[in-house]
Structure I
């Protein structure tokens with residue numbers, strides 16, 4: 001099969017997979033689960049990121065305990081955010097009610113700061129990690145790392161974080177202890193960030209966070225597919241969560257950059273494999 005035909009087939013599979021996820025029971029369950037979390041303001045999101053950069057799921061002490069059957073670990077430091085406190089004033093003459101808002105500091109905790117309460121039902125949060133070995137893993141991993149424009153290191157990550165790209169420090173971090181398939185997929189995802197979303201690239205082409213994540217995961221899915229690896233179980237759900245049910249167009253509008261980057265990475269990986277064999 002020619003490359004163009006193969007790419008077209010993979011892209012169709014990607015779009016169909018994301019769309020199918022929106023119709024699944026898993027998506028319905030996710031919506032119910034998300035409804036239990038507070039909606040945080042932009043300022044509170046900044047506060048959370050400043051205090052706990054790798055936070056993935058945050059909620060109050062009581063909510064963790066009574067809704068998710070988890071307790072905060074001893075010694076964990078709370079993440080402080082600002083909570084609105086509405087108050088009512090009733091005009092004695094007219095009986096008219098006026099609501100005014102004050103704010104107070106409150107505490108939340110990330111899931112990484114909690115632990116499951118013994119003998120309670122575990123509630124799954126986030127996307128389940130990929131499992132599976134990869135043929136000639138060490139050789140392929142080396143070839144992929146050689147395509148990275150920045151150094152790659154392996155470190156213990158927090159919560160649900162599998163890896164991340166640090167633009168200011170010009171480096172990529174990949175989580176330790178993951179399966180071979182998850183490691184390969186995560187590495188390609190973060191390399192895509194380093195190629196498309198570095199400070200210089202952002203100056204030329206401004207993109208929001210949703211678009212960046214869609215581009216990175218879609219590229220990782222396509223490159224993995226070209227390498228004969230199936231990451232659909234993880235990638236479809238990941239992309240859908242960033243794209244949003246009413247924003248499937250985001251995948252299509254980003255496809256040109258996704259396709260070009262996937263082709264570039266795949267060709268470089270193949271070249272590196274050939275050179276390393278020699």
Structure II
């Protein structure tokens with residue numbers, strides 16, 4: 001492990017311990033201070049460009065207040081992630097239940113033995129959505145990107161396994177992740193996938209907020225191949241809690257491309273309703289890649 005990788009690993013380990021030791025209000029205040037610092041001088045350019053697509057305005061017209069709110073939302077996600085191992089999952093599920101809707105869509109699918117593909121954008125606190133589902137229905141299966149160093153990857157795996165998730169690594173396994181996920185769905189399990197960012201360059205072409213983009217084929221492919229319903233899930237923050245919504249199933253029409261486009265449309269509506277809670281600081285739209293990834 002080189003010095004840079006070791007620094008990242010030790011930094012995350014220290015943060016997990018320190019943030020859990022602080023009172024809630026103090027910990028969140030520290031994360032908000034970091035977000036406000038990142039928002040200085042206009043904040044990250046890519047975040048501003050992404051929000052401009054959501055709002056259908058030029059990037060220079062995206063308000064500094066929205067950029068700051070978006071960075072604070074992202075900071076809140078990380079603060080809660082570091083604190084989650086010391087929080088009571090049953091109590092969290094009870095708190096979430098007061099504002100969550102659509103759980104019946106998951107229950108209906110699981111009761112029929114077909115499992116369910118839960119597709120989410122990077123909004124709100126998706127880990128807490130998994131906690132809610134674990135407590136109310138059962139353990140979801142999720143895919144984890146293999147981080148560097150490997151010790152950091154294992155740290156995140158232990159974190160999410162501690163929340164009740166089954167983890168399948170994105171790379172480095174003998175059986176491809178898609179095959180493993182399909183097998184779990186045929187067992188009647190739930191699969192949760194973050195699905196609006198294509199990290200491979202081989203995703204499905206879609207129109208997203210009226211511009212060309214690519215999204216992963218996995219959610220649509222799994223739903224079509226296994227017969228499991230594709231359920232879009234939206235997560236956002238409220239001043240004193242969280243909002244979660246499980247949408248009705250997306251009909252598999254026109255193959256993988258048509259189904260992925262329908263998912264992109266659902267994501268767009270959800271993100272537009274809570275733009276500050278969409279934590280997307282990376283490139284999504286084709287035009288931002290400049291012909292390479």
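Only the coordinates and a few stated rules stand behind these numbers; no lab work does. If you're wondering where the values come from, they're calculated on a predicted model, not measured in any experiment. Cβ atoms are built from the backbone, for glycine too; each structure is taken alone.
So here's what we get for this one:
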read-out	value
For 12.6 (mean count of other Cβ atoms within 10 Å over residues 84-91, calculated) the corresponding structure among I, II	II
Ranking I, II by relative contact order in percent (Cα under 8 Å, 6 or more apart), the structure that comes out highest	II
Among I, II, which structure scores highest (criterion: mean projected area of the Cα convex hull in nm², for residues 108-187 alone)	I
Top of I, II by Rg/Rh (Cα atoms, Kirkwood Rh), largest first	I
